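Each structure below appears as structure tokens.
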Structure 1
Amino acid sequence: MKLTVLGGRGAWPTADAACSGYLVEHGGHRLLVDPGYAVFPQLLRHLRPGDVDAVLVTHGHPDHCADLNPLLRARALADPPSPPLPLYAPAGALDAVLALDRPGMLRGAYELRAFDPETEPEFATGPFRVGTRALPHHVTNAGLRLTAGGRVLAYTGDTGPTPALAELAGAADLFLAEATYPEEVPAEDAPYLSSARQAGEHAARAGAERLLLTHVWPEADPAAALAAARRGYDGATEVARPGTVVEVGTG
């Protein structure tokens, strides 16, 4: 299983980094996870729009799904159009982004496969088994546990601290963890977002082999996030940057 980071900033993109966006590949299958702001141009560095096999979205905030729109436009307006793209997301999460275009413009460009992380804990797409956990955020958010080829990639989406993270990331080969702030989350957001320090602590509790910090606030220092995470976790740790490639399970 291979992960390619397309973006790793939270809230809005910067001049050199897109928001959340990840390409996960195994056995020739290409799964796009959380195509947030400015992810589509980064995706084009690796694939043509028609090469994406499925999209998986954790929640409906635009820094996790806004660039689904240009991806679907590129597929729908191609000559000939690309086949319908399976879209997996919590129910209602994609309503706003799918309504951006005139009615019917994207008809046939996608197949929406909504799921409920509370009641549908597992499904399959291509070679991936997708385990889901409802994690606390401002809107419904699905933590993801992707399994393929005997390897495990766990991803938080955006989440506040919860014991469910230890289960989600238990013995994962790679834990892709939201780390919006380095040390402390502002009080009003503390139930719904995490710090790099907390991400490190969760990785340690889960026994994850490797930690990749993501969703770093655009004005935050990635080096500070890395240092904060390493105070609670002594495994391999990096900050997600565009172009980062991880062969999951190879140390």
Structure 2
Amino acid sequence: MTQAYSEFAAVYDELMADIPYDAYVDIIDVATNGISGKRILDIGCGTGLLSVKLAKQGADVTGIDLSQDMLAVAEQRAQSLALPVRFKQQPMQQLDGFTDYDVAVIAIDSLNYVVDKEDVLATFHRVYSALAAGGVLVFDVHSIFKTDEIFMEGPFTFDNGHIAYIWETDEGAHPHSVYSQLAFFVEGQDGLYKRFDEVHSQRSFPIQEYVEMLMDAGFSIERIFADWEDEPPYEESERIFFQVRK
């Protein structure tokens, strides 16, 4: 997934400042007919930005992530807000030890970091087992238009005066996948910039393939929509959302 997340975890929140996490809370609220009192599994929770928002709404939240460095930031965030969110380090395709959850969420293209189709299918099966009867899974992924067209328009650059990066992209080893090399430059307290590098691989699948994998795991499809809007995907949609139920 990446070479190391230790330094990336420290700048992750600033880089994700434009992500509409409140909109994600609203999506889950609609899917579950209310968040308060629900047991929610936040898979690929990163630094816990969504986890704490759900906990503030009265949910009983458990966050799962592959990166211990991300989880350390998430735990500190929850503790600082006096929110009883639990966190556990696990790869989502090996999710284990969870039962009777009302909701599972895999937010902000976290599933795209699982690049083998067998592992995506394993993730769906394990999430299905973790949910109570009638439980809902909500997740989003990059569209294949984004992986095949938009990501290939790189390199991309970013500079907010404190953090800068150069993001180079190439086609990945799998269909509809992207191999990213990122060089970050982060300003220290002494005014000097420190560089660190990240390598990321992501892959997406056509919508129908996701549907087939979800149905193989036992889910029924309730809603597929795109780009944060309650509208069906079209050819140039960039982010595809799925709402499915056990």
Structure 3
Amino acid sequence: MLFPSLKPALRGNQPLDLIWLALGSVPLVEFAAHAKPGALVLDLQHGLWDRMQLEAAVGAASGRVPVIVRCAENSHAAIAHALDAGAASVLVPLVESVDDARRAVSAGRYPPFGSRSAGGVRPLLAGVDAMLAADREVAIGLLIETVQGIERIDEIAAVSGVDYLFIGTGDLSLSRGTADAEVIERDCERVLHVARTHGLPCGIFTGEAGAARRAFANGYRMSVSANDIDMVKQGFLTARERACGAL
């Protein structure tokens, strides 16, 4: 494996704090990695990352911190895009069925375990044997973020090759048609329970450090302690308030 694997942390019992990055800034990735979180998430579904930025970001961070890539979609091309850059894990969006889960797992594995195509600049650096060794360390995460995904969570979690489940709370609220905390919490608790039943770590998107801490206390293994959009936005707002608020 060229870069740190996520799998040892997934096998452990310690909380895994995540920093979520969407702005497409490689320098921000370096700052985030310097904070030594459990892992970084590069959001290719809604973020501003292009292919060259992704390659540079993984290179900047992965010597110190495992990198998870939230793929743009559940397709062979999108998953290969992330893994060829050297990501330790892919977080595959909008998984709503067993077929979706199987497609994600297959796209993330080389034959005979899957259908991932061999290639990419980083995977080819050390040759075929190193590629196959790295393949064993790739972690496949599934984003559960719709009502359909919640309703089929038992079957999804049972798919062989899935390494963890992750709840996308924002999209789940949209899918439910409500942001009612009690309704969304029931959905989240159902996913958490099923994940535990199948021996899978379960993560959840949280907006800030306090919410992440509460998620860990409630049994989630992964949560988001910070994201670049909110950190930058709040930093500017706070600085201006301190400079001009009393004038």
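Values computed for the structure shown
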{"quantity": "Which of 1, 2, 3 yields -8500 [helix-only ellipticity at 222 nm (-39500 (n - 2.57) for each DSSP H run of 4 or more, over all residues; to 500), calculated]", "calculated": "2"}
{"quantity": "Given 66, 39, 30 for Cα extents along the principal axes in Å, calculated: source structure among 1, 2, 3", "calculated": "3"}
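Bear in mind these aren't lab numbers, they're just calculated from the coordinates by the rules spelled out. Since this is a predicted model, take the numbers as computed values, not measurements.
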